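What follows draws every value from the coordinates through simple rules; no lab data is involved. Quantities reported herein were computed from a predicted structural model and do not represent experimental measurements. Cβ atoms are built from the backbone, for glycine too; each structure is taken alone.
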Structure P
Amino acid sequence: MNRFARIRGVGMYLPERKVTNEELGRMMECDVDEYLRDKGIKVRYQSAPDEAVSDMSVKAARDALVRAGMEPEDIDLIILATDTPDYVSPPTSAIIQHKLGAKNAGSFDINAACADETIALALGSHYIMLDAEIKNVLVIGAYGMTKWLDWSNYSESVSKVLGMLFGDGAGAVILTDSVEPGYLTSKTYTEGNFWDAYGIYLGTAKPPDARMIEEKKHLLRFHDNRHRIPPDFNIVRWPKLIRETVEKAGCKVEDLSLVLMNQVELDAVKGTMKELGLPMAKTHWIADKFGYAGSASAFMALHDALEQKKIEDGDLLVFCTSGAGFVLSAALFRWA
């Protein structure tokens with residue numbers, strides 16, 4: 001008998017500290033709202049100094065478990081999608097497994113920047129469909145980017161541009177085995193020539209040293225030889241990726257009930273929906289109330305859409321996310 005994977009539970013977590021555009025503007029001594037208006041971002045949430053990505057992940061996971069009617073011991077595999085782990089090593093998923101008490105679960109991390117939650121959904125589904133021992137997979141998208149921002153100096157353009165956009169949070173999805181198709185297919189693209197646009201440039205290619213820390217080049221920044229990303233990057237690529245993913249499953253774009261995209265730029269979402277010939281009612285925007293939480297953003301949008309009862313059995317959903325590198329991914333699900 002064929003085995004399929006479906007979404008059984010969705011959870012999310014936001015830190016306590018909420019920073020509005022008005023408050024951020026006072027910190028930066030400039031009108032951030034003017035820049036963020038078209039992007040659709042009105043707030044962001046900032047994790048506490050002692051709050052790690054693993055802490056936010058566990059809270060989102062517990063929410064998802066409650067909604068799925070499951071216990072931590074029911075989880076067979078944990079996949080963490082993030083580019084802001086607790087540490088370079090060991091993997092943060094192992095810390096989550098311990099803190100959550102998911103004693104029967106294996107675990108691993110993936111990092112594809114803000115595209116990784118979609119890739120993790122596909123990977124988790126593949127495990128369920130191909131490995132009879134894996135029945136329940138916990139996929140977490142988590143983001144702690146505010147700890148990698150220079151909050152002390154907004155005179156630098158990198159701080160002004162990047163500091164306005166990012167917030168923290170976590171989203172969790174529980175995938176479970178099913179006799180009916182839930183996950184249908186996925187597709188991933190990479191345009192690696194944009195690797196030197198922006199990022200956290202430390203590691204084996206650039207080990208941290210005293211000078212790097214002093215100049216604050218260990219934080220999120222534009223690359224020294226900055227390769228600029230075209231302003232219409234996502235608007236050009238998202239519709240193509242969504243079309244190809246939907247067609248790969250033998251479906252049509254007009255069959256889609258909900259399109260969940262990165263929550264970093266409302267204009268890109270509007271442009272994508274227009275290019276696809278779909279109404280804005282078939283997408284869901286949350287950055288106006290939750291901010292942009294990178295690897296967690298599409299899961300948070302899914303959670304909020306469910307809360308607003310925008311999803312029904314049989315609906316066709318597509319996730320489409322992209323992130324630094326530059327990596328883009330889409331995954332198609334039939335809701336059941």
Structure Q
Amino acid sequence: MPFIDYVLQQPAYGWTDEKGELRIPTKSQLFKEAFSRINIFKTRKNWMSAISWIMVLCMLPFFYRFLTQYLSWKLTALVVLYSMVIMGTHGTIWFHRFCTHRAYTFSHPVWRFLTQNLVIKTFPEEIYVVSHHVHHSKSDLPGDPYNARAGFLYCMLSDVNHQSISKNLNQTDYKKAAHFMTHTGVQISSYSDYRRWGSIATPLYTIALWLLNWVFWYLVFYLLGGQALACAMFSAAMLWFILVRAFNYTGHGKGREKHVDGVDFDRSNLSINESRPGLLAGEWHNNHHLYPASARAGFLPYQLDLAWIYIFLLYKLGAISSYHDSKKEFLRKYTPHK
């Protein structure tokens with residue numbers, strides 16, 4: 001069995017049914033799996049699955065105070081800007097193009113650390129990176145951790161139900177899994193620590209970085225605008241973290257073929273280029289599936305790519321030493337008349 005088929009922890013309901021087709025679990029099965037996966041009292045190895053939900057719970061007091069004490073049109077506009085543009089673009093820059101696809105290289109670890117912490121932290125790199133490699137390998141097929149064909153809730157609960165690594169990898173396979181993360185700066189567990197904690201990243205590093213990131217950004221926003229701004233921005237981070245899961249569903253046509261001629265050129269999967277995530281966060285998803293290792297995904301004239309602008313500016317400043325850009329190849333292959 002190929003490594004990519006078993007690097008993730010298979011849910012109790014499995015990836016396939018008796019006929020080898022995609023298994024579409026019931027709502028009850030999905031929620032049962034979710035609560036089982038975040039139960040750290042059942043096994044400490046559930047800590048990685050649980051931590052992102054714990055982060056959301058820790059953000060709820062900020063959201064409550066924002067709604068009950070500080071709600072205003074001005075702050076609401078800032079929430080929309082921070083969640084949909086700043087958080088979204090950072091997700092594309094950091095988690096998508098660097099951590100997963102290594103589309104560019106930092107000239108010094110300091111620049112990597114600063115980029116990693118440009119926004120309020122919402123989930124560990126490990127949850128995204130390993131599962132996203134599987135997603136590209138098995139897009140819209142059984143085993144895809146956020147397979148849109150299995151429905152909206154399947155995608156919304158994927159971070160706990162489908163995106164954690166297997167807890168039973170042998171030493172050779174664990175090294176392969178850890179290799180996905182070595183360039184990110186995340187502190188990597190030894191094999192013996194992996195056997196104990198069930199994760200690539202060490203708990204101490206993950207939790208310490210989370211707390212330091214939150215303290216830093218709370219102080220920044222508090223100094224800029226008091227409790228009101230701090231509560232608004234942490235609310236924005238929480239909303240992005242929840243709603244970004246929906247993109248895994250809509251970005252693949254809600255499980256149906258919705259390709260548009262002249263817009264979506266990769267027909268090997270259900271990914272589509274949507275204007276909103278594209279313009280606001282540089283997430284031209286069909287282009288990305290076509291050239292996953294490209295630091296730029298906005299290839300056509302109207303496809304604004306804010307993530308690429310950040311990467312290119314850092315390159316000009318010397319903070320990024322190299323990058324891969326597939327725009328010329330795309331234009332040559334798919335728009336020869338241009």
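P, Q: which one has mean count of other Cβ atoms within 10 Å over residues 71-78, as calculated, at 20.0? Comparing all candidates, it corresponds to P. Which structure, out of P, Q, was FRET efficiency 1/(1 + (r/R0)^6) of positions 23 and 327 (r between Cβ atoms, R0 = 35 Å, to 0.05) calculated from, if the result is 0.35? Traced to structure Q. Of the structures labelled P, Q, which one yields 21.5 when mean count of other Cβ atoms within 10 Å over residues 39-46 is computed from its coordinates? Answer by label: P. As an exercise: semi-axes √(5λ) of the Cα gyration tensor in Å, calculated from one structure in P, Q, equals 30, 24, 19. Which structure is it? It must be structure P, since only it matches. Consider the structures P, Q: one of them gives -15000 for helix-only ellipticity at 222 nm (-39500 (n - 2.57) for each DSSP H run of 4 or more, over all residues; to 500) as calculated from the coordinates. Say which. Derived from the structure labelled Q.
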